[in-house]
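Listed after this line are the structures, all set down as structure tokens.
Values in this text are rule-based calculations from the coordinates and carry no lab data. Given the structure is predicted, the values throughout are model-derived calculations rather than measurements. Cβ atoms are built from the backbone, for glycine too; each structure is taken alone.
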Structure 1
Amino acid sequence: MTIASSMRAAALALSAAVLGLGVHAQEVPPAPAALTGTLAKVRQSGTIALGYRESSVPFSYVGPRKEPIGYSVELCKALVSSIEDAVNRSLTIRWEPVTSDNRIDAVTSGRVDLECGSTTSNVERQKRVAFSPIVFVAGTKVMVRKGSPIRDFRDLAGRKVDVTAGTTNEKAMRELSDKFKLGIQLVVSKDHAEGFAKVASGEVDAFATDDVLLYGLIAENANKPGGPFVVVGDFLSYDPYGIMFRKDDPQLAKVVKDAFQVLAEDGEIERQYKRWFLRKLPSGTSLNLPMSAQLETIIQTMAVKAE
């Protein structure tokens with residue numbers, strides 16, 4: 001036998017010994033029977049893709065360490081733990097940035113498996129994607145610079161109002177302008193940070209998005225030029241948020257539903273709410289926004305196990 005042959009034989013023997021003994025750090029536990037859809041996909045790859053927003057404070061945004069943080073991000077991480085249990089293996093999270101305009105396509109195309117942002121669950125969107133139980137209730141309001149003559153939606157007549165592309169707020173403002181013949185000049189930005197900056201610079205008269213996002217932006221930009229800023233007027237839409245995932249995926253849907261029931265029952269949703277809405281954010285500011293009675297009721301209902 002040549003030296004090369006001897007080395008190959010030794011290598012094969014070593015491989016057989018390793019396989020026989022088992023190298024636990026590299027072993028993949030057996031898969032549960034008949035996984036389908038997203039669960040089969042992540043089980044095979046060992047990776048799950050989470051979509052995050054870059055400026056949806058305090059739901060999903062880039063923190064001081066340049067990594068995704070926020071209320072929705074933490075709820076998504078808890079979901080990943082439940083998915084790991086369902087597929088019987090550890091999963092590596094791959095973070096994917098998404099925008100209001102491309103987030104739905106990111107889910108339907110498979111680029112992201114869970115979208116962890118500030119996305120409204122409504123009938124129109126539910127035709128294309130699925131949603132978790134409601135995790136927050138918001139609504140469209142308007143932000144202006146302090147001292148602005150704008151006090152309610154009627155004062156927006158003929159003025160420039162910024163909205164973020166692909167949001168329910170954009171649709172709400174277009175419908176409002178048409179219904180009341182306000183002639184609002186809508187300016188569409190790529191994300192919330194850009195819309196906020198346009199108000200600060202005076203490029204537009206107001207920025208319309210979900211009230212909680214406006215409060216988050218104001219808190220994060222409290223010491224920057226252009227302020228102070230105020231939120232004015234009544235709610236102009238109803239926007240319940242959920243974690244988005246692919247439609248027609250019954251196995252994943254069950255994992256998500258069961259996971260949220262547990263998160264509600266053991267108080268984790270409430271703990272995360274307090275962390276992101278009542279305590280100081282990493283920037284040092286706080287929204288100081290108590291949970292609404294409506295969201296309290298939703299979470300209490302979520303905690304009840306289905307018979």
Structure 2
Amino acid sequence: MAFQVEQPEVFLGRQTIIASDAMRQIMLRVQRVAQTNAFVLIRGETGTGKEHVARAIHHYSLRRAKPWVDVNCGALPEHLVESELFGHKQGAFSGAESAKPGLFELAHTGTIFLDEVAELNRVLQVKLLRVLDGTPYYRLGGLKKVSVDVRVVAATNRDLELATEEGNFRQDLYYRLNEFSIHVPPLRERPEDILPLAMFFLRQMSEAASFSEEAKASLRGWAWPGNVRELRNVVTSAAILSESYEISADCLPAKMRTCRRAGGLEGLERRAILDALSTTDGHQQRAAEMLGISRRTLIRRLKQYRTENQEQTCPS
């Protein structure tokens with residue numbers, strides 16, 4: 001029986017596949033919070049689709065006809081972040097040949113999406129907190145205060161609670177952003193999304209293409225540490241390499257085929273443990289709590305992995 005391709009939903013021009021119960025539940029939360037002005041903090045690993053969730057919030061909101069502005073806080077040069085967010089006056093710094101409104105001004109009456117918000121330095125965190133509290137602010141070098149009405153949606157792939165404990169993120173800003181929280185689970189925790197997403201990406205390359213059963217099994221069995229972004233890249237590469245409309249497992253990365261032969265469940269468990277340790281920067285107790293296991297079990301698993309032949313297991 002042919003595999004049915006999920007029809008994508010479109011949020012601000014971005015097509016989104018929602019197949020798993022986990023993602024459908026997230027969309028229900030999105031629709032509820034969208035009807036309010038609450039700030040939303042979206043959490044999740046890199047590549048899980050946090051921006052799509054943010055776009056859905058604006059799409060369903062009462063501000064949907066108003067501006068949508070998205071900014072990746074981690075991609076802006078540090079010396080330009082303040083002027084990009086809050087604007088600058090002509091001559092405020094070398095190269096500022098004319099006055100420029102900031103992204104908060106451009107988002108007035110609408111929504112601003114602050115992706116990778118944890119990358120902001122402490123000085124900007126203070127100014128951001130004041131703006132979120134409704135305090136008028138100055139453009140860089142300016143003398144006239146600016147007031148904005150903006151709904152803020154932020155996203156991070158970092159553990160902000162841990163960042164506040166370590167002094168890298170202001171606790172008061174964390175609580176201000178976190179009026180409502182949405183966690184986007186990694187792809188390994190919503191395997192029902194893997195094949196629908198893979199088919200969606202494949203159809204963007206070729207309407208006639210499909211996956212062999214062995215290829216489907218390999219896709220389902222991989223832990224996807226890079227999440228949806230990794231899946232898209234794998235499918236794109238496989239479609240290019242395939243010499244027929246049926247994508248075979250041989251077109252997939254060798255590590256995926258090796259992982260499948262080694263045993264899917266064991267590979268998924270190992271990947272989950274290593275990803276949890278990566279998320280918590282190696283903090284074993286926090287990683288164990290994330291996984292719902294004891295620290296003793298975690299340590300035992302790590303000792304086991306160190307003694308295994310890595311060529312016979314999923315890559316770490």
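See the values below:
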| quantity | calculated |
| --- | --- |
| Origin of the derived value 21.4 (mean count of other Cβ atoms within 10 Å over residues 165-172; candidates 1, 2) | 1 |
| Distance in nm of label points 7 Å out along Cα→Cβ at positions 93 and 293 - highest-scoring structure of 1, 2 | 2 |
| Parent structure of the calculated result 23.7, 93, given that Rg and Dmax of the Cα atoms in Å is the read-out and 1, 2 the choices | 1 |
| For relative contact order in percent (Cα under 8 Å, 6 or more apart) computed as 18, the structure of 1, 2 it came from | 2 |
